[in-house]
Structure 1
Amino acid sequence: MNTHSLSSRGNRAVANWILIGVGMLLIQVVLGGITRLTGSGLSITEWNVVTGALPPLSEHKWMEEFDKYRQTPQYYLLNSGFTLQDFKFIFFWEWFHRFWARLIGVVFVVGFVYLVAKKYLKKEMWMPLLILFLFGALQGAIGWIMVASGLTGDATYVKPTRLALHFIFALGLICYAFWFALQLRIEENKKIVHPGLRKYTWWLIALLFVQLVFGALMAGHKAATVAPTWPTINGSWVPQGMFRESPLLLNFFENRITIHFFHRGLAYLLLILIVIYFFRTRAVPAASYVYGTAALMPLVLVLLQVLLGVLTILTSPGIVPNHWATFEWMAQLHQVTGMLLLLSLIAMLYLTRVHASFRSAA
C-alpha cells in the first residue's frame, strides 16, 4: 500500500471518528433541551464526575438523592408536591444528559487510542484534537456553573444567561469539530474561489449566532408564552414595554418581550437573507458542491426553522409543567433545526475561499 493511500485511509478514519463525535454532541444538546423542557436540570444537586456515572441502585440511595433535591429552591417553591416517582422521572433526564457527556468522553479517548495505534494521527492533527478536548472539558464546567445558578436563593430554574452561555459554547464546540472533519474529508480542489459568497456566509453565520443566543434566552425566560400570537405580537407589530428596564442593555437579557421581539425579527431577516443567498449560489459552476445540496440545505432549513418557530409560539399556551406535549415537541424540533442550519452554513463557508490555492493556480 502506497503512502498516499494510507494517508487517505487515515484521514477518512479520523474524519469519521470526529463526525461520530459531532453526532453525539448534537444528541447531547437535544438531551439538554429535553432536560430543560421537563424541568429536570436541577434534580441532581452535586457534580460527581466519576461516582455520579451510575444512578441510585437501591431505594435507600434514591431517598438520599430525593432528600438532597428537597433542599433546593425549585422543590419548595415549585415542586413541593413531588412524590419519589415524580423525582425519579426528572432525575433520569438529568442523569442521562450527564451520562451521555461521559460517553462522549469515552468515545473520544477510545477512538484516540485506536487511531494512535493504527498510526492514523498526523502531527498536524494533534493541536486541533487538544483544543477539542479542552473545549469539551470547559463545556462540562460551564454546565455545572449553570446548574449551580439554580440551586441557591429563590431560583426555580437556572439563570437564562448561563443557559445561553452553555448552549453557545456547545455550538462552538460542534462547529469546530465539524470544520475539522470537513478539512479531512473534502480536498482543497473541491472548493470554489468566491470572495463575495464567502463574506456573505460569514455575515449569515454571525447573524445566526446572535439569533441562537436570543433563542437560548427565549428558552431560559420561557418567553414564548409572553406573546403566543402570530403574525403580530399580542396584536402589535412593535410591542410596548420593550425598553422599560434600566440600563437599556439589560432589556436584551432580562426583558422577555424585548427578547421575544428580536428573536422573531432576526428570524424574518435571516429568512430573507438566505433566500437571496440561495439565488446568489446559482451563479457558481454547476459541477461544484456549492451549487448542489450544500447550497439548498440552508434554504430548506431556514424555511423549516421559521415554521417550527411559529408553531412553538402558537402552542405555548398549552404548556403543562413536567408534561411533554405539542409545545415541547415543537420547541425541541425548532432547536435541532437551528443547529443543523448553522452546520449547513459552516459547510458553505468551508467550500468557499477568497483566493485560489497555489496548486490550483498552477
Structure 2
Amino acid sequence: MKKIYFICGAQDPRCYKRIQEFINRGYEVKIFSFERQSIRPVNKLPTEYIGSFSNTTPYIQRIYMYFCSMWRLFRKYGGKNELWYYFGLPTCMFAFIFNRKGWYILEESDMSHLNLKSKLIRTILEYINIFLIKKSLVSVFTSEGFIDFHFPDKSKRPDNLALMPNKLNPNITQLKTVEKKTINVSRIRFGFVGFLRYQTIFNVSDVISKNFPYHEFHFYGIPDSKKNRELFDQLKSRNNVFFHGPFKNPEDLPTIYSNIDIVVSTYDTTSINVLYAEPNKLYESIYFRTPIIVSEKTFLATQVSKYKSGYIVNPFCEEQIVLLIKKIESSLPVISAAMINIPRETAIDSAEDLFLIMDKKLSSS
C-alpha cells in the first residue's frame, strides 16, 4: 500500500477533506497536527499532535514553536525517502530544514505571511515560499488568485502547480434538497454564514438594517472573539436582524440557504489574503442558487463577475452600500433565476488535478 505523511497547521476541515481523498485512493496515511486551543477538533481520523497554540499567539512565538516541534518530529521520522504533505508555509519551511530526503506536496490556502508589518520579513518569507513551491513535487493552491500573485508571468510558471479551489465536498450531493422560499423584493432576506469576524460584514449589515427596516438580515454562526461579539451585539436591538447561532456544516446548509435570498461575503480587504483568496462561500452560493455580495477589488469579485452570480461593493462606503441595495431590489429575482444556468458541478470539489500531476512527477523521478 502507498503511504503518505501529513502535517496540518491546525484542525481545519479542509485538511481532513484532503486527507480523506488520499485514503479513498488507497493510501495509508499518518497524520500530525498542531492543536489550535479553544477550537474543537473536527476530524475522526487518528492524529498525533506535535504542538499547541491559540489564535492570539504572536507570529514570532508560533515560529519558535514550529521550529521545536519539527525538530522533534523529524528526529523520529526523518531520514526516509517518503512522501509528505505540508499544509501552509510555516509547516513546509521548517519541515524542509529538517527533512531533505522525502518528496513533499505543499498546499497554500492563505498568504498570511504577507500581512506582517516588516517589509523585509515579508520579502524574505515570500522568497522562501517561491523556493519551496518550485522544489515541491506538487504545490496545491486553493485560489487561482494566489498563483497570479506568485507567478504573474504565466509563461514562467513551474509545471508542478495544481489548482484546487475551496469547492464543496462531493458528499453534499447526498444531502436532502430543501426548496428555496420565493423571493419577496419588498422584504429581502440577506444572510451571512460563518464566523462573525470582519468589520466589513458588520458595516454591510449595519447599513442594511438601519436604512432598510423592511428588509431582514440573518446571521448563521457565532463571533470568533470577544471583540467581535461586542461589535455584532450592537445589532441585536434591531427588529430586522436575527441571530441563529452555530450550525452544522454541511448538514444545515440546505436549510440555511433555503431561508435567505442573498448571501453577504464582503470580507475585509485590508488583509492581503482576502484580496487574492477564493472562499468557499462563492461555491456555496452557486450550488444553492443564492446570489452573493462580495468586496470590490478582490479576486473573489473577479470570479463573481465571471459567473454572473452576484454583486460587488465597497464595504467601507455607506453610500455605495445603499445604492447597491436599491439595485438589488430591482434585479435580484433575475440574477437568482439566471443562476440555474450555472451547472451545480461547478461548485463540487475534485482532486483530479492534484493526482494527475503527482503521478506524473513520481513516475518520472
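Taken together, the values in this text are just the output of simple stated rules run on the coordinates, not laboratory data. No experiment lies behind these values; they were computed from the predicted model shown. Cβ atoms are built from the backbone, for glycine too; each structure is taken alone.
Descriptive notes on the structure:
- Entry that produces 22.5 once Kirkwood radius over Cα pairs in Å is calculated, selected from 1, 2: 1
- Identity of the structure behind 3.5 (criterion: distance in nm of label points 7 Å out along Cα→Cβ at positions 70 and 310, calculated), options 1, 2: 2
- Value -23500, calculated as helix-only ellipticity at 222 nm (-39500 (n - 2.57) for each DSSP H run of 4 or more, over all residues; to 500), assigned to which of 1, 2: 1
- With relative contact order in percent (Cα under 8 Å, 6 or more apart) derived as 22, matching label from 1, 2: 1
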